[in-house]
Structure I
Amino acid sequence: MQRWVLTVILAAFSGLTALALWHHGYWGLVAPLLQTFGGMQVLADLVLALGLATVWMWRNARATGRNPWPWIVLTLVAGAFGPLAYLLGQRPTPPGNAR
C-alpha cells in the first residue's frame, strides 16, 4: 500500500480517536462495549483482529530483521495505531518485488 494512503488513513483515524477521547474519555470508549452482547461481539472481533495483526507483525518483523516489540506494545496500548505505524515504518519495496 502506498505511504500517502497509509498517512491519510492514520491522520483520519487519529482525528477520530482524539475527538472520541475528548468527548468520552478512554473508559467511555470501552464501557459501552461491555453493556450488550452486540458490544461484546464487537470487542471480541477487535481483539481477534488485533491479535492476528500482532502475529503478522511479529513474523514479518523477524523475517525482515526488525524489532517487533515497539509495534506490539503500541498495539496493546493504542490498538490499530500499532499496525498502522508498523506499515508506515516499513522500507518501500521496489516495484515488482511486492511481498
Structure II
Amino acid sequence: MFGILLSAVNVALGFAFRGIIVKFGIMFAAWYLALELITALVAYVPSTSAVSSAMGQFPPLLWYFLDLARIDIGIPLMLGAMTTRFLIRRLPFVG
C-alpha cells in the first residue's frame, strides 16, 4: 500500500515539476522578453506631431476617400494584427 501511495505522489510531483513549473518558467521568460522588446522598440516610433504634420499635407479629396474607406479604424487594426502574428510566429513552442 505504501508503494502505491509513494508511486502516486511521485507521479504527481513529476507532473508538477515537468508540466507546470517548467512551462511557467518558459512562458514567463517569453513574456518578459516580449515586454522588454516592445519597450525598446517604442523609442523608434515617430512622435504624434511628426505623423500629424505629415498627414496635414494630404489634399481634401484624399481625406474624403480615406474617411469613406474607414482607414482610421482599419490601419490600427491591421497593424495590431500583424504585430501579434509576428510575435506569435517567433515563439517556437507555440506554432
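Hey, helix-only ellipticity at 222 nm (-39500 (n - 2.57) for each DSSP H run of 4 or more, over all residues; to 500) derived from one of I, II reads -24000; which structure? Working shown, then result.
On the way: I: -26000; II: -24000.
It must be structure II, since only it matches.
For percent of Cα pairs over 19 Å apart, the calculated result is 67, so let me know which of I, II that is. The partial results should precede the final answer.
Values: I: 53; II: 67.
The value was obtained from structure II.
Quick check: 38, 4, 4 is what I get for semi-axes √(5λ) of the Cα gyration tensor in Å, for residues 7-46 alone, calculated from one of I, II. Which structure matches? Walk me through the numbers on the way to the answer.
On the way: I: 22, 14, 5; II: 38, 4, 4.
Computing semi-axes √(5λ) of the Cα gyration tensor in Å, for residues 7-46 alone on every structure in I, II gives 38, 4, 4 only for II.
Given 1.8 as the derived value for distance in nm of label points 7 Å out along Cα→Cβ at positions 15 and 79, which of the supplied structures I, II does it correspond to?
Details: I: 1.8; II: 4.6.
For distance in nm of label points 7 Å out along Cα→Cβ at positions 15 and 79, the value 1.8 is produced by structure I.
Read the figures in this text as sums done on the coordinates, not as results from a lab. Because the structure is predicted, anything quoted here is derived from the model rather than measured. Cβ atoms are built from the backbone, for glycine too; each structure is taken alone.
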